[in-house]
Structure I
Amino acid sequence: MNDDSGMILDVGEGTLGQLIRSWKSTYRGEDKCAHIRRSIIGIKAAWISHPHADHHLGIIRLLSQRNSIMLENGATASNSDPLVLMSSSNVLRFLDEYSKVDPTIYGGYIPVDNRDTLPDLPQNMELTAMLTRKLGITRCVSVPVSHCYQSYGVVLDGTSFGRLVYSGDCRPSDNLVRVGQGADLLIHEATFENGMEEEAVLKMHSTVSEALSVAKRMDAKACILTHFSQRYPRIAPLHEEDSLLSFPVAFAFDFMKVTPANIGVASKLTPSLRLLYHQDAEGAEEERELCSEIKKKAQEILSTPGVFANVKCE
C-alpha cells in the first residue's frame with residue numbers, strides 16, 4: 001500500500017526470507033534491522049488461496065517473527081496489532097492446533113474463514129472495517145474456483161492498484177470473471193504453456209492463453225502471469241492473438257516489484273527475460289519430447305469415461 005503497510009496473497013515456505021532479502025537490498029538507511037522489523041510489522045493481513053503447502057507453509061514463520069517483534073516493542077496479547085488471516089477452514093484448524101504446541105504464534109492473528117467472504121453473502125462488515133482501518137482496503141471477496149477442495153480466488157478493492165484480482169491456483173473461472181469485472185490488475189496463474197491444455201485440465205491449472213482469456217473477459221486493465229511450472233526454465237511463448245492484447249501483460253519473476261506507475265514498463269521486459277532464460281537447441285528438443293510424452297499420457301487419461309467422477313471440488 002502507499003503508506004508502506006502491506007498484505008500478502010499466499011505465503012509459501014521461504015516467503016519471509018525472500019522479503020527480508022529484498023528489504024536488505026533496497027533499503028539505503030543505516031539501521032537495516034530496524035527497517036526490516038518495521039516492514040514485518042507493516043504486514044497487516046494475509047490471504048491464503050487453498051490448503052496446498054506451497055501456498056501456506058510460510059505463514060508460521062511470519063506469525064512467529066511478527067509476534068516476537070511485537071513483544072520486543074512491549075506489546076501484549078491484549079494491545080498488539082494481530083495479523084488478519086483469511087484462509088480456508090482446514091488451514092485455520094491446522095494453525096489452531098499448531099499454536100497449542102508452538103506458543104510463538106499464539107494470539108498473533110485474527111482468523112477469518114474464506115467461506116465468510118463469499119460473493120453472494122452480505123459483506124462482512126467487521127472484516128471490512130479492520131481491513132479499511134489497517135490497509136485502506138474497502139472490499140474483500142473470496143471466489144470459489146476449481147483446483148482442490150476449498151480453493152479460492154480473491155477480489156480486493158481499495159489497494160494501491162485499485163481493484164486487484166488474484167486467481168490462486170485454478171482452472172479458468174467464470175465466477176472470478178464475474179466478480180472481478182473491470183479489474184485494474186489481474187494476477188493469474190499460468191502453470192502450463194500453450195499446447196499443454198490436457199495436462200492443465202488434469203492438474204487443475206491454467207495455460208498462458210487460458211489465463212489471458214480470463215483477463216480479456218474480465219476487462220482487466222493489466223495482467224501479471226505467475227506460478228509457472230519449474231519443469232520449463234524459460235518464458236512461455238504467447239499465441240499471436242495474445243501478443244496483440246490491448247492491455248499490458250507481464251511475466252512474474254523473483255524479486256519483481258510492480259507499481260501502478262511501472263506496470264507498462266514491466267510488460268516490455270518480456271523479450272529481455274526470454275534472453276535471460278535462454279534455452280539451447282538440445283534443451284528445447286528434450287522439452288518437446290517430454291511435452292509430447294506428457295500430452296499423450298494426458299490424452300489417454302482424459303479419454304477414460306468418468307475420469308473426473310470422483311474428483312471433489314468446491
Structure II
Amino acid sequence: MYSMNRTRLVGAALFVNFYVRRIFRIYPLSVLAVLTAVALHLDSGVNGIPGLSRVASIPGWRIFSNLFLVQNIIKPGSIINVLWSLPYEVQMYIFLPFLYIWVRRTRVPVKALCILWVLSVLGATARDHLLVHTTPGSLAWRLSILQYVPNFVPGIIAFALPAIPKIKSFVWPLFVLTLVCIFSLFPNGRAGWALCLILGFAIPFFAEIRTGWLRKISNRIATYSYGIYLSHQFCIWLIADPLAPLQLWIKMVILIASLIAVPIVLYHFVEKPMIKVGVELADKWQALTADLTAARQSNA
C-alpha cells in the first residue's frame with residue numbers, strides 16, 4: 001500500500017507500475033530456486049522428510065505449478081517447502097491496487113474496512129465448511145487463498161488509520177513477541193486472523209524506531225530477506241546430505257556462512273538487477289502512456 005502511495009500514480013498507470021515491479025521482484029528468484037531444486041533432483045515432503053531431499057524425478061505438472069506460483073490452485077504441493085506461502089502473496093497482489101484506490105479515493109472509513117475483514121472471515125469459514133462436503137479439485141478446494149484474506153486485510157486497516165505514535169518504539173518487539181507466543185499456544189487460523197487484526201490496529205500507535213544501529217541491521221535483513229526465505233532450505237540440505245560425513249563444528253561453520261553469503265549473492269546478482277529491469281520497464285510504459293495522452297490532447 002505504501003509503495004503504491006509513493007508513486008503518486010492513478011488509473012491504469014498505477015496498476016501496470018505495481019504489477020510489473022512485483023513480477024520482476026518476485027518471479028526471477030523463485031524461478032531460479034525451483035529450477036535449482038529440479039536440477040539437483042530435490043523435493044520437499046518426500047519420504048517423510050519436511051525439508052529438501054533427493055528424488056529420482058519431479059513430475060512436470062509439479063514443476064509447472066511451482067514456476068508460476070499456482071501450486072495452491074493446482075494443488076501438487078511445493079517443491080521447496082517454504083514456497084507454500086508465496087502463491088498467496090502473489091495472488092493477493094492482484095487485488096491490492098483495487099483496494100488501494102478504494103481506500104485513497106473514497107477516504108473509506110475504518111469501519112468499512114472492519115466490515116470487509118468480517119466478510120473475509122465469513123468467506124474463509126464458509127470455505128472450511130464446504131471442504132467437508134466436497135472432493136479434491138472442487139472450486140472450494142482450489143480457493144485456499146480465502147483462508148488468508150483475513151490475515152491481509154488488517155494491513156489495509158493499518159494503512160488507512162492515521163498515525164498516532166503514542167507508544168514508545170522499544171515496546172514494539174515485545175508486542176510482536178507476545179502475539180507470536182499467543183499464536184504458539186493457539187496455532188490455528190482463527191487465532192491468526194484475530195492476532196493479525198490486533199496487529200493492524202496497533203501499528204499506527206507505535207513510534208518509529210530511531211536507534212541507528214538497529215535501523216541499519218533491520219534494513220540489511222529486510223534487503224536480503226527474500227533470498228534468506230528461498231535459499232535457507234538449500235543451505236540446510238547442503239550440510240545434511242552432501243556434507244553429512246564432516247564433523248559437526250565444520251558443518252555448523254559452513255551452514256552459518258552459507259546462510260549469510262548466499263542471500264547476499266542472490267540479491268546482488270539476481271534480485272537487484274531484476275528489480276532494476278522491472279522499474280525501467282514500468283517507467284518506460286508510464287512515459288509512453290503520458291506521451292500518447294499528450295498527443296491525443298493536442299490533436300483534440
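Values in this text are rule-based calculations from the coordinates and carry no lab data. Note that the structure is predicted; figures quoted are calculated from it, not measured. Cβ atoms are built from the backbone, for glycine too; each structure is taken alone.
In this comparison of I, II, the computed figure -23500 for helix-only ellipticity at 222 nm (-39500 (n - 2.57) for each DSSP H run of 4 or more, over all residues; to 500) is attributed to II.
Work out mean count of other Cβ atoms within 10 Å over residues 9-16 for each of structures I, II, then name the structure with the largest result.
Going through I, II one by one, mean count of other Cβ atoms within 10 Å over residues 9-16 is largest in I.
I have 12 for relative contact order in percent (Cα under 8 Å, 6 or more apart), calculated from one of the structures I, II. Which structure is it? It must be structure I, since only it matches. Taking mean count of other Cβ atoms within 10 Å over residues 65-72 as the criterion, the largest value within structures I, II is that of II. When FRET efficiency 1/(1 + (r/R0)^6) of positions 73 and 201 (r between Cβ atoms, R0 = 35 Å, to 0.05) is computed for each of I, II, which one produces 0.65? Of the options listed, only II reproduces it. From I, II, which structure was distance in nm of label points 7 Å out along Cα→Cβ at positions 129 and 225 = 4.4 calculated on? Going through each structure in turn, the value belongs to I.
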